[in-house]
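K.L.:
Have a look at these structures, which come just after this line.
Each reported figure results from applying straightforward, stated rules to the coordinates on display, with no laboratory input. Being a predicted model, the structure only gives us computed values, none of them experimental. Cβ atoms are built from the backbone, for glycine too; each structure is taken alone.
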Structure I
Amino acid sequence: MKKIYFFTLFFYCLQIYSQTDTIKLDEVIVSTNRSPMLYSETSRIVSIIDREIIENSPSQSLQDILEYALNVDIRQRGNNGVQADISIRGGSFNQALILLNGVKVNDPQTGHHNLNLPIDLNDIQRIEILEGAGSRVFGANAMTGAINIITGNNKNRNIKFSASAGENGFYKASSSISIKKNKSKHFLSFSRKKSDGYTENTDFNIINFFYQNKTDLKFGKINFSAGYSSKDFGALNFYTSDYPNQFEATKTKFASLELKNGKDKIKTTTKIYWRRHNDRFELYREGEEWYQRVDDFFIKGTDTAATWYSGHNYHRSDVYGAETNLSFSSFLGVTSFGLELRSENVLSNVLGDNMLSQDVPNEEFGKFTKSKSRNNLGIFFEHNIFLGNFAASGGVFTNYNSNFGASNCLGLDMSYKIFENLKIFTSYNQSLRLPTYTELFYKTGTHQSNPDLKPEKSTSIEFGAKANYKVFNYNISIFQRYGKDIISWIRKKDTKISSITNIPEVNSRGLEMSLNISPKKLNIDFINYIFINYSYLKMTKKEDEKEDIISNYALDHLKHKITFGIENKIWRKINSSIRINYQDRENFYDFKNNEEKNYNDFYTVDFRLFLSKKIFNYYVEVSNLFDVKYYDFHNVQREGRWIRFGVNCTIDF
């Protein structure tokens, strides 16, 4: 009955609003091509979550916002931005590329850390989500799509403060300031949030600093940003239920510099960036009391840990990158060339090749004993043409990696305007992903890595239609992805040993529909906006192995996802914001009991009631309003109902 209810709701709203009067959509620039273009000109599915949607959403983190995006699967092990895996269109958590202001921030150690960003939800101005293969635009690792998070403040002189508190010992405080002086604009933010957790060993403590500067000079525009993030959190059952009392501490440092120059026909963009990520993972949370240092050796101080446990896992990844892009306009269209260099390095005590040991900074008992580095060169070419109602964008990305050699990715997007605000489109794109260091080197008593893994590749075909108007926009698309050498952990049903391998073929096909409505643009002031998203996905695989081989990640995906959101005025300046999320996930294999089990389909409701005044915004919000019991991962139960109160203060000066 739940499925029937949600499908009925979706198509009922679609019938009502698809007949709204047509008015031209407000334009924004999106980065879905090598040459950024107007939203209405794109020939791909691009979802935009703007500040208005983020501002009063019943959410406390980026992960919570992305829960409601079209065909984006956010699987949270820890809530409130603690830890989440992100996938697009059924891809694995390593196959989606994350960008911060256009800079790639994926972690080469593991995709589990891709959302460890030094920003608060209040720092985000807009989120752009490219659906489908994106390697010819963004390079390696944009296998199934890309998410670009854009930060800053549109106001020139502005101070913001926010504070919230609630159940489970939760509190959050954040502040930011935006100042423009002459031709330079500065944005600085700080945030901290903490909780005792919704059950034992789910506590967290998160701190973020972020600075951004934009300066207009005679020769161009300079954008500089830098940030720091610290997360300490209980990791109950995160990666295994055999040892539930896990703990993790991560630190992220980030800096980037971008120069844009040129006007009219010729434009150039150059970026350099650095990201460092430190990770300490404790299988047994009690930690350092177990060890005593004797010369260069560790001996156990207690019997708390298992006899085979030799200490925590320590990792430090450093990524250095540079990218340059040139585009020019001619009577033939817009042509772009690009070049990127990226160096990915890891120090660890479990990942990489053996090296002379060195102390882990600020860790009394930690030593790095292994390391690995690889360098990547990418070359881009793209050409865009606009002939009346017809538009096309085609290009090639050539990648050379010091460990994996050369690969090419081709792509072509085309669209045709049937009417002024309605177009049909199609695309053909190839994509590429490089294995992470965890996939190549991680070994335990029950996990066997594979240093001979090959990069993943895919070919995607898509057809669809888009309607863009001032009051509403709507899109529908169908797609097919053919995956080759897909990386997955596999296990035989009668063993406890997992190994990682390239599955020869994993294919997926799907359907997506979305509708976004802004009634207030027709002077209907009791409803600010409405959105409805639906996605369906079916995945199949072809292996060289027998049927008793089970893949841990390759086919683990959402079959059906429906999200609904509405913000409306209740009385005078009192408003409400509601989010409904329905998910029906593919079954999983329970290795512990040696049987296939169901993920029960579920829906959650998040709600915020808020009072907006000139300077202050007061709110009460409830996540998981009906206290639904559900799982994103089969061994990690998500939090139940959680009530919070808060206030936001904005002062323009």
Structure II
Amino acid sequence: MKLKLFFIALLLASAGFIGATVKMPKVFTSNMILQRDIDIPVWGHSKPGEKVTVVFKNQKISTSASKGGEWVVRLKPEPAGGPFTMTIKGQNEIILDNILIGDVWICSGQSNMEWPLWNTDNGIEEVKQAENHSIRLLTVPKVVSLSPLNDFEGEGWVECNPSTARDFSAIGYYYGKYLHEELDVPVGLINTSWGGTRVEPWTSGTSCETNDIIKDWYSQIKSIDIEAIKKREEEKIIKYNEALEIAKGKPGTPHPYVKQEFNDGNWNEIKLPGLWEDSEIGIFDGIVWFRKSFILPESFNFSDAILYTGKIDDTDITWLNESVVGETYMQYNMLREYKVPAGILKPGVNTIVIRVEDYIGGGGIYGKDSELLLTDGKNEITLTGNWKYQKEELELPRNPRSPLSNVVGPNDYPAILFNGMINPLIPFGIKGAIWYQGESNAGSKKESMQYAELFPLMINDWRKHWNQGDFPFFFVQLANYMEPANEPKDEPWAYLRESQSLTASSVSKTGMACIIDIGDAKDIHPRNKIDVGKRLALSALKIAYSRDIVHSGPVYSSALFSGDKVVINFDNVGSGLIVKNKYGYINGFAVAGKDKKFFYAKAEISGKNTVTVYSPDVKEIVAVRYAWANNPDDVNLYNKEGLPAVPFRTDEW
């Protein structure tokens, strides 16, 4: 899927559709799904004062365009069904066909919502079976704008099939597929997501300018000098190209870092695979060189080798023994697979060097251990473990190969993604929204706690702009990720999850899919998207469709403290609590006394909805935490319906 970032200077002047005849925004095309059982807004642009008539089924409504050329009509509610045809007529006539009426869902967030179907567990097989004419897909291209846009580019709505579903949001797809199976009505899915983005850019300016946390940041938009930014980007690109030429070296004179005899003894070490934000490198957008030596046996087939370097965020150049064996530009989620020409590898010591460029969000060589290796088809040489690294002090342009179309990044200012990727959809009739985001707001404990205010702000902001009341809004709680802790720790992702739980309990018609049990310690993009989509759909069936089902795992209700024991009461236990191991031990609980020092504790089910927690290390327990870590690892408390207990704490420390 081609991703396009609009030229900001043009976006500043964008106020509507251009042209004297009737034109429809891209949210209205053939193959679309219209929301059932509510008024159906239809709008477009035409010559000022022009009469426009919309015909749909047995409805016919006319209106006249405003002085600015905008017009809108509202069709009466229609039940699920189709296919139908819509005709929009002014001086010209537009016919949209193959239209269904059903339920329309916005699918938004950052990379885990954006993650394509093909690159998931069993994704290739699922793609082959994705033919479903009752599911329709719409993808909004990546666009930032300093002012609200009325339209976006793209091909519009498409039927769900192997070709269109392949690169579509996996979570959106599984969510829609499950709802269609349960409800037997057409489902429309609008994917408007962008990897690495924060929540603030998805919130409109009208809400940003009234919020104490972000109003000062938002006010900076007024002083943006686009030409000055362009000039700085041009300067960056010149320096970048000079550095790239030096890095690639010349025949016979490679870059010093690439030479086998180069002494990297004063370089620091990093464990790979893993995003460098999770290491001592920390938050860094720029260039990092990685080096590692390894030994190949005489039995290795040196003429038939393939190098796998995991997924690299964003761009890499890779050398083996001073020879370039691969280069990939801006493919943060693609597994690198480089065929090694004969004559490069040798018995004994070999050296691999990888130069990585990261432009936004996470950076580095990440993924599973099994994805970082050298093989000849029979022998596998693992490349996991300690590598040497060295940062290169060079400020990267936002997009080295397209600097002038990318002068403002998606996280630079609040509201700019709402302007470019949400506003063009409003007021298209929808059933609700699903959301997977938060990783980029979990950089610190403070940021994670602020999310408890910023996330509800965004939800209510969308509802206000859509003017459809409190439409259902379902979201994913952050998965378990990063190296598991050996002892209780106070980590940012735990607080972000708490902010999400607070949102679920305080904002009406919301639901949260807890996935604390299906993450990946080494990959911020867990591949099990099937269960994520299904757990979101369970919330929808319960809250949006009033099904009498268990839609959530156990949720903390209250605690009764008594010396070295505490009894925890849970809601949403369904048919009762269970422990998913044969010994019945519950993992993930920690307790503390008045000194606020936490110790891992023992716990056991003591009733249908209660767990008793105790510890020989704390004689007077005053606080309990469950699954309270970036990666609590191996949590195993569920209800009998198979949904995991939601992380919580009883303290407010």
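K.L.:
Suppose mean count of other Cβ atoms within 10 Å over residues 249-256 works out to 11.6; of I, II, which structure was it derived from?
P.N.:
Considering all the candidates, the number was obtained from II.
K.L.:
So if we calculate distance in nm of label points 7 Å out along Cα→Cβ at positions 49 and 521 for every structure here (I, II), which label has the highest result?
P.N.:
II
K.L.:
Taking 12.8 as the value of mean count of other Cβ atoms within 10 Å over residues 225-232 derived from one of the structures shown (I, II), identify that structure.
P.N.:
Numbers: I: 19.4; II: 12.8.
The read-out comes from structure II.
K.L.:
From I, II, which structure was helix-only ellipticity at 222 nm (-39500 (n - 2.57) for each DSSP H run of 4 or more, over all residues; to 500) = -5000 calculated on?
P.N.:
It was calculated from structure II.
K.L.:
Suppose mean projected area of the Cα convex hull in nm² works out to 29.0; of I, II, which structure was it derived from?
P.N.:
For mean projected area of the Cα convex hull in nm², the value 29.0 is produced by structure I.
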